[in-house]
Each structure stands twice: as structure tokens, then as C-alpha cells.
1. Work out distance in nm of label points 7 Å out along Cα→Cβ at positions 12 and 92 for each of structures 1, 2, then name the structure with the largest result.
2. Where does the value -8000 come from, among 1, 2, when helix-only ellipticity at 222 nm (-39500 (n - 2.57) for each DSSP H run of 4 or more, over all residues; to 500) is the thing being computed?
3. Could you tell me which structure in 1, 2 was used to calculate relative contact order in percent (Cα under 8 Å, 6 or more apart) as 28?
4. With distance in nm of label points 7 Å out along Cα→Cβ at positions 212 and 260 computed per structure, which member of 1, 2 shows the largest figure?
5. With FRET efficiency 1/(1 + (r/R0)^6) of positions 196 and 460 (r between Cβ atoms, R0 = 41 Å, to 0.05) as the yardstick, tell me which of 1, 2 scores highest.
6. Among the shown structures 1, 2, from which was the value 1.12 of Rg/Rh (Cα atoms, Kirkwood Rh) calculated?
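No value in this document is a laboratory result; all are computed from the given coordinates. These figures come from a predicted structure and were not determined experimentally. Cβ atoms are built from the backbone, for glycine too; each structure is taken alone.
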Structure 1
Amino acid sequence: MIEIENIELTYLSLDDYDELKKAMIQSYTNFPDSVWGKPQIKALIDRFQEGQVVIKVNNKFAGCALSIIVDYDSFDDQHTYEDITGNYTFSTHSDSGDVLYGIDVFITPEFRGLRLGRRLYDYRKDLCERLNLKGVAFGGRIPNYHKYQNELTPKEYIEKVKKKEINDPVLNFQLSNDFHPAKILKSYLKGDAASNDYAVLLEWDNIYYEKQKKKAAIIKKVVRLGLIQWQMRPYKDLDELMQHAEYFIDAVSGYRSDFALFPEFFNAPLMAEDNHLSESEAIRALAKHTSTIVQKFSSLAISYNINIITGSMPEIHDDMLYNAGYLCRRDGSVERYEKLHVTPDEKSVWGMQGGTVLQSFDTDCGKIGVLICYDVEFPELSRILAEEGMDILFVPFLTDTQNGYSRVRNCAMARAIENECYVAIAGSVGNLPKVHNMDIQYAQSMVFTPCDFAFPASGIKAEATPNTEMILIADVDIDLLRHLNQFGSVRNLKDRRKDVFELIKKI
């Protein structure tokens, strides 16, 4: 056992060349001609010093990692080591490239077993993220393949290594460091008889990569949510109701929120003026205000610089009654969403129809989805939105009893875990004694998260006081979702058995 006093990771310099050459000779006994010359090392350092690092133990040379940046799409799918290195000149390096390509990595025999290789790979990943590159790639040897070449294809060999049926120390190491096989490369490295002239193109994807934009637009990574727990109360007219709505928008905007979320049917108090009508007639009368409310919300979204999710309102199309809402972006654009599953009460009392359109929405804070109340109790809907890239799911709801609220709350919590996303729910509180079928409300607005180390253990980011009018402000970090997707304790999206089942959106 080596007694370690110091481990140092530092940039390679020409002063290290003699130690580097000795280490390469010790490490590459099967490739005596694979020692880099001093001019080649100088070329690497001159072109891209950050990509060339050495690791020293007790001030003794222990290992090295050499890399270049390449324009990945300019290379053929079946490129060779000669191709990628520009016939060993490294002329293929480009500061404006998009992928960090590994040229060489090794640990000397004396220092193997100390997990030093992992440190070199972690450095490459960190460098890739810092330089905003798409990922890391390299051609990996499969040195035990020659033992199985007469009975297994390279693809079959790799599958058996993955299943631990065959031990390949090199490939096992790459897979354990989150690299995934992209393709088989034939004649990649001259003289690699142990791999039977094959290599595996291994890739690691940078989940934080941001494609350069031509427009001066920024996708926010830490997003502030403003949830409005709305008090049901009488209003003399639409103007008074919208004054109250603007008060809340002003409040959450004052805290620099990116979104304001209103509850389902927050405008129900306006039905009081039609309480002499039947319930189905009163809800249709309420629908006459919807277009005006949407216009007002759109103006408020622009003037307060906030994205507004309008909860939901009754809306009539082709004489059919729907439960719909709108995303009013702060850039002035407006998009519609609708409730797909109406409750038995909505259907029997109001004659409401279920919608047909399910979609996610792009915003300046990433991709979002909206499911109205009962819809969140159907896991297929949010899974489809997650497959479209949704990061935040908003759920405006209206529940009269604690039973109904518990269904919405518990299902919303499950959706956050299943889909590795944030879920924000907002409902109404209070009573409406002069509105049929809307007399009592129960709500506790909340923001839910997945349950993993980077998030609250309870899965609850923030919660309002039950049955009290208030606003709830919460920050959510989108990058934490990216990390969870790749490195979480469990990976609900990645681990789905698509070989057993599939989910299809018909419309």
C-alpha cells in the first residue's frame, strides 16, 4: 500500500516530458510505438493547455489525460484515431468546436487501484461544462474482445460486459464513469490486436450545454414562482375582480417572480349576478367574460414583466362549454390550454365537455406544462409533457372539501417524482353563499419537488397556510433537475421499460 502524502492535478508542461515519456513506456507495454514525441506534446500544449493535465502522487508522475476540442459533425461516423488527431498533428483542434475529444488517458502501473483515473475523467467533465461544450467523446479499447471474437460480435460483447457476464476492465471503467457506447469503430487504432481492431465510441453528454443563440434571449435557470391562493368573495363587477387580480400580480411581481399562477375558476364570484338562472345557464353566462379577462391578463403580463397562468375559466366554442385557461407571456404572446378530464359534477351540473389538446409551452424560464385540477390525477398526461421536456408543471385547482384537495395534492406530489420536475398547485379558499354549486372551497397551495439529495427530503419546497388568502413565493433551480436526470439515486425517466410498454399522444 502506497503511503500518500500529496495528490496534485495540474497542467502538463514541457518540463514534465521526460517523466511523461517514462510513464507512457511503463503503461503501454503492448504499444511500444505509442510514445508521444516532444514536438507533439508541445503542439498540444500550445493549442489547448487546459486540455492537457497530469496527476502526481507524492510529487511523482502518476498519470495523464490529453484532449482536444473538435467540431464533431465534421468527422465521419467511422472516423479513426488518425482522422481525429489530424494524422497526429492535432490540427483538428478548434477553439470554436463543440466536443471535448479524449486523445489519451492513463495511470502508471505503480499507482493503479487508487481511483486516480476517475479524477482525470471528472476533470474532463468539469472542463466540458465550463467551456459549454456538448460533451466528451473518445474511442475506447476493448482489450478482452480477442478472447471472444470467434463467438461474439462487438455489439454482443459490449452487451455482455454491461450485464457483467464478461469482465473488460477498460470498458467497465468507462461505463462506471457515465460514458455510454455510441457506435462500434472499425480499424480505429492501428495495431490493437487485443481489441481485434475494434474500438467503442464512448460519449458523455453535458446536460448543462446551452446552444449559442442568435437572439439576445436568456433562459433562466433559477425560476421564481408566485402562487396566488385566492379568496372567493363577492364582486360587484368584472372591473372590481380584475383590480383584485392586479393587486396580486403587482405583489408577486414586486418580489421579481417569473410566474403568477391563479386557481381554477377564480372568476366564479361573478356568477352571483346570474344566480337566478340554472347552474348550467349561469356558468355559460360567466363564459362571456373570458375573452376580456384574457386580454386584461395579457396587458398585465407585459406591464408587470411576468408570465401569468390564468388558472381556468369557462369558455364556449361551437356552442360547447369547456374549462380552459391561458398562458400570457411577458413578451405579449398568448397560448391556450384546456381541461381534458372534466369531473362528474362539471359534466352533470354544468354540461361541460373535456378538451382534446395537450401540449407543453416554451417560456423564457424553460418548458412548462399546465394541467387543470382533475387532470393531474391522470399520470399519463404529465408523463407526455415530461417527454416533451417539461421542467415545471402548474396545476390550478378548485376543491370544495379536504378529500378532494388531498387527491390533487397527493397526485401532484407523485407527478413531481415520476417526471423529475417541479409541480406548483394553487387553489381558492373561502365561501360563496350566493353562487350555486360553488358554496365552499378548501385549498393549500404548494410547490413540490422530486425526492432526492438536492431537494427537500419531504418533496415539499414551499407551502401556504391552509384556507387563508395569501401569496406563496418559491425559487426552483432547473439545473438540479438536469443533474437528477443523469445522476439521481433513482432515475424515473431513464429507467422506464419502453421495451414493455409505450405511451402515445394521439392528438
Structure 2
Amino acid sequence: MNRRAAQIQAELRLLFRDRTFPGLILLLFFLMAFAAWNTYDHLAEKEAEIETQLQLVRQNDQTLIAQIDSLKMGLATYDKEYTLPTSGVRLSYNNHRITWIPLKEFALVAIGQSDLYSNYKKIVLYFNDSYERRSQELESPVEQLFGQLDLAFVWTYLLPLVVLLSSFDVLSIERETGRLRLIASQPIQLSKWLLIKISIRFFTLFALLMIFTLTLLSGFGVSIFRQSGAFTQLTTELFLYSAFWFVLSFLVNRLGFNSGRSLILLTNLWVLFVFLIPAAVNQLGTELHPVPSRLEIVNHHQMVYNEIEHNLGAEMEALFRTHPDWSSDDPVTKDMSNSTGWNINFLAKQYIAQLKHQPKTQAYEDQIDARNNWFGQFRIFSPAMLFQSALTDLAGTSTRYYRSFLQQAQAYAQVYRQYVFKGLFTNHAFTSDEIRDLPAFEFDSRSLPSLFWKNAVGLFAYLLLMGLVTMLLASRNSLVVPSH
């Protein structure tokens, strides 16, 4: 035990005496700090956007309520009917709604899809493709690997390089300097000696990595103790991902190559797992699940709308059979010369067109889902894909989070639209209480099961595979000291 402790102490002295390892650690910390600051700044902009939009909705609603109360008390008059605050026309055009996806506590970890898309959607009652087409060209989970600089980028791309550069020549340098004969004469197997050296590097790097992570997360306002479960998940994923690259380095060292060949082989494996396999999966998924052109979707909607205009009478009758509570005998709703009748006619055409256009858009959405599901299933082919999936899932910025948000926004828009259309089509005078009780949106993240265990098991499977390969090599060959 004393001999083992002495070996560990000696190895730690050698590790930090060499300027390479401390230099790599400082570089890693600098990149992590810059990435965290960049993400924090990005998230602050997102939060400011959401708050600005929510404040705008609140102000518009308060103004409308005040105008309704003023009209009720006879303190205000309006020349035109469509300007009345009690008219559904006001809700259709002036008082929009906002749906938003709240930022998760660990959003600082990965920017993910929020690099491309807003965390809120403006819901209006005339045609609005912000919620009619849910995909909005969302990038695949694989393509998220190539995004802004954030902690996920540093850990997925650069952490493996730090691991490989600090451990690729653990054995070969001893052979090349002639110290391997002296080590082989000691009462310890070379495989165990190599494993101890690699393990010391792994636990030292991982301990420093977690200190850096704790410091940065706490410094940027993430409550580690309140979110201990999420932090445990992050720690587990970082441990497994780092361990994979150290085990890979151990395996390559075990092959007995010189330093140059070991570095080239490890670099090629890094390129394979981090770049080539994800790119191949992405390309294959795109070929197997092609997505129709969005221009084709837009043209189809316009064609349907034109057909409805040519047969509007029959279409309106069908609409009122579907929604009998929208039908009204009020002559104002039938008179196209006034704003209420004209808007009912216009919004009805939009609504009918969307219903008839739905099968086309649904096929488009199904194709998007099939492609993203394919990507999700084949992320097992690369530990980088598994790790990146784990980070964006933890941060709440993954593809499936944003697609779920857009789906929920679409569902809310349908509920809100039908609520207002019933009042508009019957020329109902909205009250201030009804404005206060308008349907509200709340994002439901509980509908998305966590991917933590699937990704963790996948990374652990890679560790087991590397261990089996190492055992297989050990059964066929042994580390030997060169005779000359």
C-alpha cells in the first residue's frame, strides 16, 4: 500500500512538473469560462425577449380592459364598430398572445436549438405559420454538434483532445527514454503500472474539471444544491464521457506503438467518433427521410385558399355545420360592407384553408419526426452523439424540446382561436372579465421523458466494450521490454 501511495505521489509530481498538462488544464478552464459567459449572455437576451413580449401582452390587455370598462360606464364613444374594445376584431388583430418555453436551470450547459430559434411564439388569429408548421427547419440533433461556443461544445470537442494529449505517450515515452527496462524490473506488472498512470491522469483531470464546472455554474447563478439531481446527471455524463477517452488512450498505449503512431491513431479515432460518424449518420438520415420543399407546402396552402374563395358559400355552410355555436342570425355578421362581416369572412377562409391544408402539413411533420427519430436511435454509434444528446436534454435546448414547444403552441393557438372565433362570429361583446380569463399557455415539460439513463447506459456500454477489447489483447499479447 505504501509502495502504491509513493507511486501515485511520484506520478502526480511528474504530471504537474511537466508544463504540458498544467497548460492544457488552464486552456480548458479558459475555454470553459469563455463558453459559459457566451451562453449566459445568449440566455440573458432570450429572457429579455420573453419578458418584453409578455409585458407587451399585459399592457395591451390592460388597455383593452380599461377601454371596455370606460365604454360600459359611458365615458368613451367609438365612431366605427370594428374599433369597439368589446369586438372580437380587436382580439383577432391587436391583442395577440404569447407562448414561450421557459429556460431550464441548466440551460447554461448547452445553447442547442436556441441558437437558431426564439423561445417564444406570437399567436395571432389570422394565418400565422409560426405555429402552423411546427418544424421551422429545426436542425437535427447531429447538426447541433456544430453550433456556438458553449460548454457542450468545449466538453464534446475539446475535452477529448485534452485527454488524448495528456495520455497518448504514457508508455511510449518511457520506452523511448530507456526507462521502461527499469520499470519492468520492479515487482509490478506493466499493465497495472500503465493503468495506474492513466487512472491518475483521469481522476486528476476529472477532479479539476468538476471544480471548474462547479465554479462556473455557481458563478453564473445556477443553483447546484437546489438542482442536485440535475447536477448529478451532469457529473455522471461527464465522468462516463471522459472515462471513455482515457480508456481509449489506455488501449492504444497497450498496443505498444511509438509516440508518433499513438498520437496519430488517437487523433484519427477522435475525428472518427466526433466528426465522421455523426456526419455519416446525418447524411444517411437525410437520404432515407427526405423532407419536402417548404415552397411546396406554401404553394399547396395558396392553392387550397384559392379553391375556397371560388366555393365560399358551400364552405361556410360546412364550417357552421362543424361549429354550430359559431352560427348567428345577427345581420351584422352577414353584411360584408361592415368590418365585422368582412373579418368573419376573411378569418373563416383562413380557418377552412388551414383545415384542408392540414393533411399536407401533417405529412411534412411526420417526415421531420421520422428523420429526427432516426437520428435519435443511431446516436448510439458515437459517444459524442450520446454525450451531446445528454447535455442538450439536460439544458432543455434539444430538438425534441423545441418541437414539443411548437406542438404545444399550435395546440394552444387552436384553443384560443376557437374561443375568440365563437364570440366574433356571433358578434358577441366581450367583457373585461372575459379578457382577464382568456385561455393561458403553460409549457408542459413533463410530457418529455428524460434521456439520461439511455445516454448513460450507452456511454457505459462503450466503456465495457473498450474493457473487453483490452482483455482480449491482454490474452494474446503482453507488454514486453524491448531486448535492444
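1. Numbers: 1: 1.6; 2: 7.4.
Largest one: structure 2.
2. Numbers: 1: -8000; 2: -22000.
So the calculation was done on 1.
3. Values: 1: 11; 2: 28.
Answer by label: 2.
4. Working: 1: 3.8; 2: 3.1.
Top value of distance in nm of label points 7 Å out along Cα→Cβ at positions 212 and 260 goes to structure 1.
5. Top value of FRET efficiency 1/(1 + (r/R0)^6) of positions 196 and 460 (r between Cβ atoms, R0 = 41 Å, to 0.05) goes to structure 2.
6. Details: 1: 1.12; 2: 1.15.
It was calculated from structure 1.
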